[in-house]
Structure 1
Amino acid sequence: MRFSVQVELRRQTSWETYRCLLVVLALVTTGSRTALADPAERPVRLAENLPREITGDPYDLSGKRIVFCNWYYVRPGFFTWKDATGKNVSSSQDPTIGPWDAQLELQDVPQGIRIAVQQAQRSGPIIPPEEPWERQGLVKGIALLHEEGKFRLWAKCTPAGGKPMPCIYESTNGLHWKRPTLNLVEYDGSTANNLLPMAPRSVFIDPTAPDSQRYKGVSIGHQISRKELEEFKRQRPDAWEHRADRGKLIFGIHGYVSPDGIVWKKLPAPLVIEHSDTDIVADYDLRRKKYVLYTRNFFVGPQSHGVPADPSLKSWLGDMGGAGRRAIGRSESRRFDAFPLSKLLMIPDSEMLPSESLYTNCKTTIPGAPDQQLMFPAVWDISKDTTKIVMASSHDGEIWNFVPGGAVLETASFGQWDGGCLFAFPNLVELPDGSFVLPYSGYNVPHKYPRGQWKYQIGYAVWPKGRIVALEAAEHGEFATVRIMPPGRKLLINAVTERAGSIRVEVADRNGQPLAGRTFDDAQPIQGDQYRSTVAWRDADDLGYAQGQPIIMRFRMNRAKIFALEFE
């Protein structure tokens, strides 16, 4: 068959024939496994991959806000070496130019600035226990979503001495919460409560789904039988790993769908069978048009073949005597019902302590900027059995870096409600007053402490005025943005300067030429505490660009911090 296909390719030259034969070849080489393979790995028609994505600016924004969590929107700039006549002699082979004869000229090279996280304020508990089924507290936060003017929070509440049960809360402002009467679960002889029959461990809204599956979620599961495992391995041999099989327990990740976030249906087969024994997150990436899983994984290498395998050693699980450090994995699929095994995405880096690992991931986005992605991993230090929350950022969900500046929230002093450990969960949301809040579960004792006296509540990490990350200049600083297709004609700035500091803004066209009336000389200085203030010039307060044209924005800062830019 392989020879026949090669012959046909030599005989036929039309693109359509070539495309069809490639598809046939893919089907032939996968054989009978095609129908059983992971949907994300099935052969894709070449036409579905066209047109190819072209990289480079100008950039579109998915929302109307820019927060400088990394250098993605900051132009790297360029330079030239020029001789005494002003001629560009960069990389020149001219032997007459001595070591001091050429001068360096910079254009839009950022200088004197840095990015730093801003530490959060703590608030909570935000939902004090009032009902019998909450007597021991809210053990697990699942998700916080803000949609259509309403805040909804999924969690697990715990009666005294009982097992955690899923529940839901609603609010109009994210501060004062109500318990909707669902009449779905009987507790102590009554169904007048906010308890859910079931719920996943992570919830998200799928913008592409029909109404019957608008809400989706994922959970870890330990209920996979030996028979189910063997059948899964037969059908999807590349979608399971040996670490998932821990003898008495077989770990896997399951999917859920719901029309309303209240009544859930569990998908019949696991999405993937791998070891992921803590809170995981899923979402839909509009740019990639794929579902994405952020999972528990382990920073550990391949085992030597020189010794007999001994599964009882758990040599891949660090806190059971092995080499592995807990880390964060990632998997993606075009379909929600099947994923490939996750791959390592983030590991404990060399700036962390050797006793620290990445426990949960808390993947979310910037409110009003869904293309600016964040994580708030819980860093677990086994030398103290405590946790802290740090921040990482990404522009595409694949390349991540920790945002400098330390932890955004530490475990509180022992004796407080969150004085044992804390774990953030999605999502970062914006309250009506402009504050950003990130929900977290706080425990009164350390993570692995005997749990007979455990109590747990949900709190907020709070950033007033949405000031979560600063692009700051301690003295003089300057930078330019990449080319941007502005989603509005006015620029609002969220910034603060010292008394002797200031910020000035210049707007340039796609070639870097300043627009008339929008130069630094025309700019009105921005000083003091400015929250969503309109950037203005002598005779105008709009950006002054021609409709449909990209712009570059330049900033000169002195003793100042920029927290966000918004277009209106």
Structure 2
Amino acid sequence: MARIPEEDIVRVREGTDIVSLVSERVVLKQKGRLFWACCPFHQEKTPSFKIDPATGLWHCFGCGEGGDVFGFMMKSENLTFVEAVTTLADRAHIEIKTVEEGGAAKGVRDKVFAVCKDSAEYYHAILTRSDIVQAQQARQYLGARNYGSEVASEWMLGYSPGRGSLVSHLSKKGHAAEDMISANVAIRGDRGQLRDRFYERIMFPIFDLQGRCSAFGGRLLGEGHPKYLNTNDTPIFKKSSTMYGLNVAKNHIVSKKTALVVEGYTDVIALHGAGHKNAVATLGTALTDHHVKLLSRFAQRIVYVFDGDEAGLRAADRAVEFIDETITPEATKNPVMLDVLMLPTGSDPADMVATEAGLAEFESLLKNTKPLITFALERRLSRYDLSRPEQQVRALEDAVGVLAPIKASSIAASYARDLADMLAVAGSSIDASQVLGAVSRARVAPRRSDYALHDELLQEPAQIAPRETFDPLEVEVIGLLIANPTIRAAIKKDVSPDMFTALTLQEVYQALHEDGASKAPNTLLSELATSHPTVLPVLSGYDFASAEAASASVGHEYARNLANSHWERKIRALKAQLRKVDERAEKQRIVEEIVSLQQKIIT
């Protein structure tokens, strides 16, 4: 997982103009010192999204979202925190010391990215401009599939002639041999000589979420093996957690709330050309749960599109491994929906959408996808002769294995009834109660799709932290402490950390009390953005300008109100305790404590 030193995070935050960043996505109008716009995160007609350049914070009074420049990038681009910092560092031309734990330093990664970029440009130039016979054949092959020059340019398609040509080109551009090897575009021969890894292949550059070339897939032109060759794992590329076309498709996926997952590069290109720009593909591997986690950052629904051949059926059968508690309503308010589209026998997406009739058939099938669980149940039952009672029992035992991982969820009962209906259609007398009993006894089979975790894309995405609910009076006191250094002492005199009901605000107040005596408001906000990011959405809507001009008497008033609120809560708790006590001495002790607290209330 990537780490970025705190000092680099601060430099990137201070080096990014929040107004300039947001204006790249929405139209801003300045009113006084603030900037306003219609919120980019929800539909609205009246602007309720504000930016305060003085604090570097944004806030929407409509949906309640808010934060700093990193929060805006994470929300608008569905990035992790590390990705947001890295993206803004590149935007501001700030060098940071990102280090992958157990991996390569940023300097090494930058060199590998540079090798991939120059390799992609070289391959593309060979395909589009070279007059060698193999490049002409590659153009003819792509042209026959309706992938002309525009498609080649859009997807940066290329051709690798091999025979050391790429190594020679990269060497002339100053790239070191070890960096070429790290990028996996070159390998050492038996005698130690450096040679091209890809040769006589049509090249498909693979881009990360920020649009940087990080790897390649090569299709052999002509006979030979392997037909497809992909980049091995490198310091900047992990095959089991990367998807072809996601850098292009992510915004369309967010818009449609659906991701189409297909099996090949050409399928993605063909579907995008046919208007289905929310299509992505795996990279020579079966779909993994890490892919699902990655896509769930953008999609509410994932449709697996499987080729109508034996390999497609095997891939579809394996997809049952993604049925677990994470897709249940109990696990999350918005569980990702997993659907299956099985194409007709002998078909693949690229071939289907090549004609108008095929495209119409594909779109019709897309409207009638099946939930993955339903598909898996039907596939399990299809293995048995359900006209025979003994086969019905075996079919039930097999099918309930699909539901075992979610048997504690409310949806398990619904699917159990569906399974009973499927068996009944086949003439079985097994009823829903028997199915439910079998589900409750079923054991969860071990998963086969276990991959090593190497970087942040394989972890749960570090999205913007969910908003906490804070007492407005407590927020006001924290805001005053940050905005107005002259009244900090007045507030600290009457307020202690335990007077805040929210643990987060207790920690924030403690930090401000100990370390914030002489720090400027922007410095304190910058520190809080890292140490306590959950308070940013609330503080981003705070009126720091008014607080900055507040007098000491205002600070005293808010401090007094917060302290009184604290004592009154304690008094109410003691009175409730008093009603439950019978022993006379204990009653007397509680009454004395109540009187003592009442004397602390400032009128």
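Which of 1, 2 yields 11.6 for mean projected area of the Cα convex hull in nm², for residues 255-406 alone, as computed? Before the final figure, lay out each step's value.
Values: 1: 11.6; 2: 9.7.
Clearly, the read-out refers to 1.
Given that helix-only ellipticity at 222 nm (-39500 (n - 2.57) for each DSSP H run of 4 or more, over all residues; to 500), derived from a single structure, equals -14500, which label among 1, 2 identifies that structure?
Numbers: 1: -2000; 2: -14500.
Considering all the candidates, the number was obtained from 2.
Matching task: 0.05 is the computed value of FRET efficiency 1/(1 + (r/R0)^6) of positions 247 and 535 (r between Cβ atoms, R0 = 41 Å, to 0.05). Pick the structure from 1, 2.
Numbers: 1: 0.05; 2: 0.80.
Only structure 1 yields this read-out.
Quick check for you: by percent of Cα pairs over 49 Å apart, which of 1, 2 is greatest? All intermediate terms of the calculation are to be shown ahead of the outcome.
Working: 1: 21; 2: 29.
Across 1, 2, percent of Cα pairs over 49 Å apart peaks for 2.
Where does the value 11 come from, among 1, 2, when relative contact order in percent (Cα under 8 Å, 6 or more apart) is the thing being computed? Could the numbers behind the result be given before it?
On the way: 1: 15; 2: 11.
Among 1, 2, the structure yielding 11 for relative contact order in percent (Cα under 8 Å, 6 or more apart) is 2.
Thinking of 1, 2, which structure, once distance in nm of label points 7 Å out along Cα→Cβ at positions 159 and 335 is computed, gives back 4.1? Label of the source structure: 1.
Values quoted throughout were computed directly from the atomic coordinates according to the rules given, and no laboratory measurement underlies them. Keep in mind the model is a prediction, meaning the values are calculated, not measured. Cβ atoms are built from the backbone, for glycine too; each structure is taken alone.
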